[in-house]
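The data blocks that follow each hold one structure.
None of the figures in this text is laboratory data; all of them are computed from the coordinates on show. All values derive from a computational prediction rather than experimental measurement. Cβ atoms are built from the backbone, for glycine too; each structure is taken alone.
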Structure I
Amino acid sequence: MDHDTVFALKALTSPARLRIAGRLTAAPATSAALAADLDLPPGVVRRHLGLLVTAGLVERAGEGVDTRYATSLAALARLGRQLGEIDAGDRGEASASGPGIGPAGESLPPDEARILHGYFKADRLARIPAQHAKRLVVLRYLRVRCFTEDRPYPEKEVNQRLALFHPDVAALRRYMVDEGLMTRAAGEYRRAAE
């Protein structure tokens, strides 16, 4: 693993930096807007943004108080690919009873990993499964990947997060609500209780 990848991974070890990067994935923002949205002190947000920019995970545009920050989706995709390549030789050697490897290189039950690999290409959902059981596996996986925090998500943010995986965000939203994985009230979505 190269130095830049290690540095980027270390930058994401802080819960605050991870929250900032996640919020910026939804939409670009100023440091003041991030501080207000995430209920963090402005100085802390600026310090974390500086590290995320240095790590190449966040890009900035503008100067002074008007500086806007956005997650570098290209950098995140590159980081995901590099992590997926780690131990790539071991993927095919896992026993049927051992853990499977998911689309982003995470450890999953073998049956779920097999289903997900049938529908994901390069960490993007190629098509939504028609079969209910397989669709449910995909929807649960997307919920874990897209909605990590237990908080309300405005519909626009839900669309942006789901669009990172598949263009038919309306169908994915509807399926998640229908399956009880997400709740919807007054235009906001929330993770349903497990």
Structure II
Amino acid sequence: MTTSGSGDGPPIAPGRSCGKCSMCCKLLHVIELDKPANKWCEHCRPGAGCQIYETRPHICRSFACGWLMSAEVGDEWFPLLSHMILSMGVFNGVQTVTVTVDPRFPWAWREYPYYQQLKLMAHRGLHVGRPEDILIVHVRCDRNVWLVLPNEDAEISTGSYIVKCVGSGEWAVEQFASPAEAATRVAELLHH
């Protein structure tokens, strides 16, 4: 059985533990183990946990899903129930919540109550006073990635993108073939 909060990983919210959940061992890509996303890790026994727990790689030691880490994340986000993993990180210098969805349930993120919560999170993450406080919401399912905005969802599976405010509570996405093209567009927008 996988245990959490043993002092060698991120802090775990009181009363939370992995229990029989091993969804991170399936859905996430683990470079150190040459494990692709959406395939069970060879060291995982679903329902019983990691068979190399004491010697698992640093990337595994340092990971805990959003449900495990935050008591503010509702029980509906428990990965075995939701078929999704919440994680926080920095993507291109911006705080990002990533929702990794089990490809067997590709539209789980659009169901109640998840979709409403993601929209609220997107709204709060873009209505901030300082650029460094911006938080964006990505949803990943297999090879597809969406950016969740308060007023729309944009598929951003390939290339680069920028988000711009186009009105009160209205956001738009411009997509580009490369990061250089996106940076050029940002420079244009800043000079106008």
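Which structure, out of I, II, was helix-only ellipticity at 222 nm (-39500 (n - 2.57) for each DSSP H run of 4 or more, over all residues; to 500) calculated from, if the result is -15500?
Working: I: -15500; II: -5500.
Considering all the candidates, the number was obtained from I.
Suppose you compute mean count of other Cβ atoms within 10 Å over residues 46-53 for every structure in I, II: which one lands on 18.0?
So the calculation was done on I.
Which structure, out of I, II, was Cα extents along the principal axes in Å, for residues 70-133 alone derived from, given a value of 37, 22, 21?
This figure was derived from II.
For structures I, II, calculate FRET efficiency 1/(1 + (r/R0)^6) of positions 22 and 166 (r between Cβ atoms, R0 = 35 Å, to 0.05) and state which one comes out highest.
Sorting by FRET efficiency 1/(1 + (r/R0)^6) of positions 22 and 166 (r between Cβ atoms, R0 = 35 Å, to 0.05) in descending order puts I first.
Distance in nm of label points 7 Å out along Cα→Cβ at positions 38 and 62 was computed and gave 1.7; which structure, I, II, did it come from?
I
State the single structure among I, II that was used to calculate mean count of other Cβ atoms within 10 Å over residues 110-117, giving 17.2.
I
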